[in-house]
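**Student:** Each in structure tokens, the structures are laid out below.
FYI, it's all coordinate maths here, none of it is from the lab. The model shown is predicted, which means the values in this text are computed figures rather than measured ones. Cβ atoms are built from the backbone, for glycine too; each structure is taken alone.
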Structure P
Amino acid sequence: MNDPAFNISFRETLCPDDPDHIYHIAESCALFYPEELTVARELVEERLSKGETSGYYFIIAEKHGAPVGYTCFGPIPMTRNRFDLYWIAVLKSCQGTGIGRQLIQKTETRIQHMNGRRVYVETSSRDDYAPTHRFYQTCHYHQEAVLKDYYAPGDDKIIYTRTF
């Protein structure tokens, strides 16, 4: 089978090298600012050092044993059954192959097993995020809100949600 999404495995346990892998995956997307890449690495480090008490959960997609995508998500404090999807990123060379869809489906299943009933996703309104917006809409997320000029003048925050 020539499908690039074939032979993808998934894991929830992080490895010591994952902060570097996650940074590399996010950096390859060519969307994120340097400070965002730093945060992506820090969330992995936090999970590795604190475990579940960090509040961050990960699903890593691997092809031939090498990480090619991931999600980071967690329950929103002081809410009932609400979760944030903090990150979803797929290595640039693997985008468009279905790995992102598999990741989001596995993440949603995991969230539901954790009694989650609603997921929130925040993203930028910049033009280079148009494929991201289409991805969320295709995955049955609905635009819930727009916060004007949130990230910078002309760069709104778009909040998508999905209810189970």
Structure Q
Amino acid sequence: MKKSWVTLFLPNDEYKERQLLYFIAEAFVLFIGLLGVAGLLNKTFSTFHAESLFILLIIAVTLSLYVWIRYIVSGMEYANVVEKSEYKIELRKLIGSTSKFAVLFAGVAIALKLTGVVDYSWMDLLGMTLLSYGLLLVAQFVSLQRSVRKNRELS
């Protein structure tokens, strides 16, 4: 049994878990470096005042994207997909799960608009939904393609 709360967010596959931990560690090292650079810039030029939280948020989002992109590009998501029939099955699952995400995303956005929490036009809602759906679909498709290529090389 593992003794860390981080294991709640990691896959059950030992190889995937280890690789994801490597990616997170790389992002942490980059985070420390970027914070050091931000600290030096602030000390030298006094550049950060009210924007400090925004800059830290941008750094955190960038590093989260770094881990996600590294995971996608690594080709380890779909470890058992080698044959064309398996590929087609996974592609259908991928399109289905991404479509469910888009419906959920649109539902939350509509609920936020109807309750008055946010104020944006219906075109903005449609654009955000289609953009998020498209980006997630492309990312998942790239992950599937990389996994298939890597699995064929290993077989």
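**Student:** The value -10000 for helix-only ellipticity at 222 nm (-39500 (n - 2.57) for each DSSP H run of 4 or more, over all residues; to 500) was derived from one model only; which of P, Q is it?
**Tutor:** Working: P: -10000; Q: -28000.
Here the read-out was taken from P.
**Student:** Given that distance in nm of label points 7 Å out along Cα→Cβ at positions 85 and 141, derived from a single structure, equals 2.5, which label among P, Q identifies that structure?
**Tutor:** On the way: P: 0.5; Q: 2.5.
Only structure Q yields this read-out.
**Student:** Still on this structure: A value of 19.8, 59 was computed for Rg and Dmax of the Cα atoms in Å; which of P, Q is the source structure?
**Tutor:** On the way: P: 15.3, 47; Q: 19.8, 59.
Of the structures listed, the value fits Q.
**Student:** For which of P, Q does relative contact order in percent (Cα under 8 Å, 6 or more apart), calculated from the coordinates, equal 18?
**Tutor:** Details: P: 18; Q: 30.
Structure of origin is P.
**Student:** Let me ask something additional. For semi-axes √(5λ) of the Cα gyration tensor in Å, for residues 93-132 alone, the calculated result is 23, 16, 5, so let me know which of P, Q that is. Please list the in-between numbers first.
**Tutor:** Numbers: P: 23, 16, 5; Q: 21, 11, 5.
Clearly, the read-out refers to P.
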